Structure I
Amino acid sequence: MNQDESSSKQRLRLWLSLLRTTRSTEAELREFLRVEHDTTLPRFDVMAALYRVPQGLTMTELSRYLLVSNGNVTTVVDRLVLDGIAKREQQANDRRSLRVSLTEQGSAQFTQIASAHEAKVNQLFADFSSEDIEELLQLLKVHAHKETPHEKHGRA
């Protein structure tokens, strides 16, 4: 096997390892949120996005932020509104567009869940030293800044 083939196989192993790690970690977090907080990962993700932007987001902004379809976001937001966690408000400058934000109850609930979520993530990655984490972050940062063919054509 020549150097190019060896590097190619190594990159394939890297991809599979990253995918396996991501999937197993996500499965752990989904189960944790379900069992310990009676919530779902998509619901947590929507709440996190809205928490980071207190003035709220339009449904389009929210779906772009989360990299999911408007339909997926609408289903989660509908439930959050029904549960008193989020609210929808018409924008003064565009009556067709709604802005979604967390209610006081939603902010308080998110703060509590986010703290527990952070502790769980900390536990899941406890085997990594600060130096290991910084090195991994730097390596991933280099890769993340490469523009993919989909991004070049506006499809990502």
Structure II
Amino acid sequence: MKTTPTQTPSSCKSDSQLTKEQMTDRIITAKVKKQLTWTAIAEQIGVNEVWLASACLGMNSMKHDIAEKLCAILDLPIEVQTALEMFPYKQWSFEIPQDPLIYRLYEIVGVYGETLKEIVHEKFGDGIMSAIDFSMTVDKEENPAGDRVVITMNGKFLPYKSW
């Protein structure tokens, strides 16, 4: 298991240290209980709603002041704040998800992934889009034929280097 300076191996965890999964459960429970949305919480804290949800789901860490604000809004204990500040070990299942929304995103990458790669290479050269220097927004576009989901991903281009 990889660890970071603020992350302790699971074999060394005290009873009061939460895993990212336990942290997420407590955050979601408090969010539902208070009937708050990610958007409403993000506006109170002053951060992007997508990034906030990602951090609360354990895929990003929070700086101390942001974690402190979130825990104050949701009336969560210091153990949740500590877990929010820990660097994540980013991992996910390689199985195709069954949730319809997440499955459709996999389907989009499956159908259009190589197309996107071709277009990015034509416009930028040989490289990748950063998922570190990255932002994403999710918007709703009202449409008489049915509302539209607008997902905008904005990542820095990182060229491959020769050495």
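Here, each number is a calculation from the coordinates, and none is a lab measurement. Quantities reported herein were computed from a predicted structural model and do not represent experimental measurements. Cβ atoms are built from the backbone, for glycine too; each structure is taken alone.
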### Message
By the measure distance in nm of label points 7 Å out along Cα→Cβ at positions 29 and 93, tell me the structure among I, II with the highest figure.
### Response
I
### Query
In terms of distance in nm of label points 7 Å out along Cα→Cβ at positions 69 and 125, which of structures I, II is highest?
II
### Query
Suppose you compute helix-only ellipticity at 222 nm (-39500 (n - 2.57) for each DSSP H run of 4 or more, over all residues; to 500) for every structure in I, II: which one lands on -23000?
I
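Name the one structure among I, II that distance in nm of label points 7 Å out along Cα→Cβ at positions 61 and 85 of 1.0 was derived from.
II
A value of 1.05 was computed for Rg/Rh (Cα atoms, Kirkwood Rh); which of I, II is the source structure?
On the way: I: 1.05; II: 1.01.
So the calculation was done on I.
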